[in-house]
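Following are the structures in question.
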Structure 1
Amino acid sequence: MPRIDHLVVGAADLDAGIEWVRARVGVAPVPGGSHAGFGTRNALLGLGPDQYLEVLALDPGQDAPLGPLAASLGEPVLQTVCVRLDRIDDGVAMSRVRPDGVRLEWVLRFTDTPLFFIDWRDSQHPSTSLPDGGRITSVTVTTPDVAAFDGVEGVVVREGDWRVEASVNGVPLA
């Protein structure tokens, strides 16, 4: 069954994104690693079993072409959600090495909106090794593609221009 895998806070600067999350949730995300060839890196915060929050930021150590999501990074803001699927056979394979040396591999399927889907394959879900920042208490997505959220648990979906609203422990990520 499709379900929210993680929330994505986008920021041009990783430290600014980490502080933005810490100021709202009370716990700072920890460095996750770089996405080689994509020009980004991240920091992560656990949000319970099989869910987390990702701060996605530009990686000054990479000279890579940026995709549409990365190219739009600026001041920290909740940008999107990622929905976990059990199997994706038509996606983009990605990987990164965590700071502890563990290699994670996954497949992403992108959409015409900022929404994307993930299949963790045989990798351990990142939430198992992260500090606990609480729980997702609400997610509302406004999207021109309402059908993309068919069957996704715990999401209120509205039709319109792309926007994500979410709260962690009842605190809005705004």
Structure 2
Amino acid sequence: MPVKSAPAKPKLDPLDQESREVMRLLLEVMVCFKRSGKEPPPELRESPAIAELGPRHGAPLLTLAFEDALSVSELAERIGLSLPTTSQLVGDLSRAGLVDRAEDEDDRRRTIVRLHAGYRDVFQTMLAAQLAPIQRTLEKLPPRTRAHFIEGMRVLSEESAADGPL
């Protein structure tokens, strides 16, 4: 018995095609980023307190690896989570011994968070591994293209934040 062929797909306009290509590429990049941070270094696998932490604790740790110290509010803003959620994550990380919390000397209502000195090098190394593909990419681009790429990522970030999570 003859089978009807599928109806022809409507031709996408160039902007739709480019949007789909960008989404496909972003998904590939996200998968690679997730895969690259799967196995914690040995220094982090030894502690039972650390074993109770999950992937959601990675964003605050890597963000703190960028900075010397942040208030809990600043950290919440940087990782895109609510203040109560970030405060809970910081509490978990503090109990695991990965971060230190202290009152801000200038404003005692603020709590300042920093990586524990004993783990700073571990997280700096993890951050460097996460940044390596980005740095290699930027090195391959001529300065003008690099500036356009960064501006495009900035606009995408702003538009993503305006629309909320996907």
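All of the numbers you see were taken from the coordinates with simple rules; none came from a lab. None of these values were measured; they are calculated from a predicted model. Cβ atoms are built from the backbone, for glycine too; each structure is taken alone.
Points to keep in mind about this one:
- Which entry (1, 2) yields the derived value 3.2 for distance in nm of label points 7 Å out along Cα→Cβ at positions 13 and 133: 2
- Comparing relative contact order in percent (Cα under 8 Å, 6 or more apart) across structures 1, 2, the highest value is found for 1.
- Origin of the value -2500, where helix-only ellipticity at 222 nm (-39500 (n - 2.57) for each DSSP H run of 4 or more, over all residues; to 500) was derived from one of 1, 2: 1
- Source structure (of 1, 2) for Rg/Rh (Cα atoms, Kirkwood Rh), computed value 0.92: 1
- Computed 12.4, 32 for Rg and Dmax of the Cα atoms in Å, for residues 29-100 alone - originating structure among 1, 2: 2
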